[in-house]
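Take a look at the structures listed below.
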Structure I
Amino acid sequence: MTGPGKIVCIGLNYRDHAAETGAAIPAEPVVFLKDPGTIIGPFDQVLVPRGSAKIDRGVELGVVIGRTARYLSQFMVLRPGDLINTGTPAGVALGLPDHPYLRAGDVVELEISGLGAMRQTVGQA
């Protein structure tokens, strides 16, 4: 297998991100799935689809499952290689009027001490 079987995402997991978007803090985790085809590499180009006007930045720490996990509340069975995204921290354009949405030519960089860094250029599809 070259990628995750499934990507499990946790929405509104960070209080400051929920606050900046005007969303209420959920009583229980907001769990949703993303298509595994959405993954790109740490130095790949991010392509903006034609007609898209609000492409926002978002950085998430992901956890890759190392062995089969069963009997977890909130989640379905997770297999080795599945990915859990922990949520988006504050700082997205949606919640900050002085932060423009991404456009072709923009560069997004991030780094987590001890884990690594990535740099992606935004391009037009």
Structure II
Amino acid sequence: MKKLAWWLVGILGVQYLLGLLAGMFEEIPTDNPESVFMHLGYIHVHALTGALLLLLAIVFLVKAYKTKTQLMTAWVGLIGIVAAAIAGQVFVHTQNDTWSIVMGVTWLVAYSCYLVAAVKLQQSIRK
């Protein structure tokens, strides 16, 4: 579970960088915003990484239930990832910068949860 928490932290870091690159170098067409996912680019990779994060967050939650540790952290982290994904979808369709901020804040929630979990799990192994 400790390794999974660290993987989530690392992939969330990559996700953040991909989001920055997408914002700098990609244009979302206003007439057909979904087409941005049809070609390989930063937004496409950002979305695929988000799907991977969602899968790993679910695995983390299942492991948290099995070990009866980090349950709240697992739930809040998963909710953060789901909320960021929803905010990202809404952002693509509306181009409203508020949704970009929501995406960033919910990413921070998820990142913080998994970082805290990784550090606590690391410390509990050392004791």
Structure III
Amino acid sequence: MSDSRTFLEEVVAQTAFDWCDASYIYGLALDEVPAGEAARDLALDTIREGLEKGLVAAGDLVPTGGEPALEFRPWPLPAAEAFARIREEWLEQGTAPEPDTIVWLQATAAGSRLAEELEGGTS
């Protein structure tokens, strides 16, 4: 992570580049804090904040039957309900989530604009 970026900004930048699942966000958090539970808590707090600020959307990847083979389908839930679902499923799995489970995140339009600004694309 860049020294000038917050962890939330890093997550938003990553989700603007490509869809990220819970295990990927957890892996990013492991680079920031020393312990598994601390990484889980950082990841969950960051996902909650991103959802609340409208910077990321929670959803699933679904097959399209064509090209591209997958598409992101956001959950039709308010941010608080989406986060409650994520948190519950994560805690059921334990500290480290399995890849491709729990949730996929994608930057929203606001998140993509923030990512562009972070990369120096706009001011």
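Bear in mind these aren't lab numbers, they're just calculated from the coordinates by the rules spelled out. As the structure is a computational prediction, the values presented were derived from the model and not from experiment. Cβ atoms are built from the backbone, for glycine too; each structure is taken alone.
Quick notes
- Source structure of the calculated read-out (mean count of other Cβ atoms within 10 Å over residues 42-49, 20.2) within I, II, III: III.
- Read-out helix-only ellipticity at 222 nm (-39500 (n - 2.57) for each DSSP H run of 4 or more, over all residues; to 500), computed value -16000, structure in I, II, III: III
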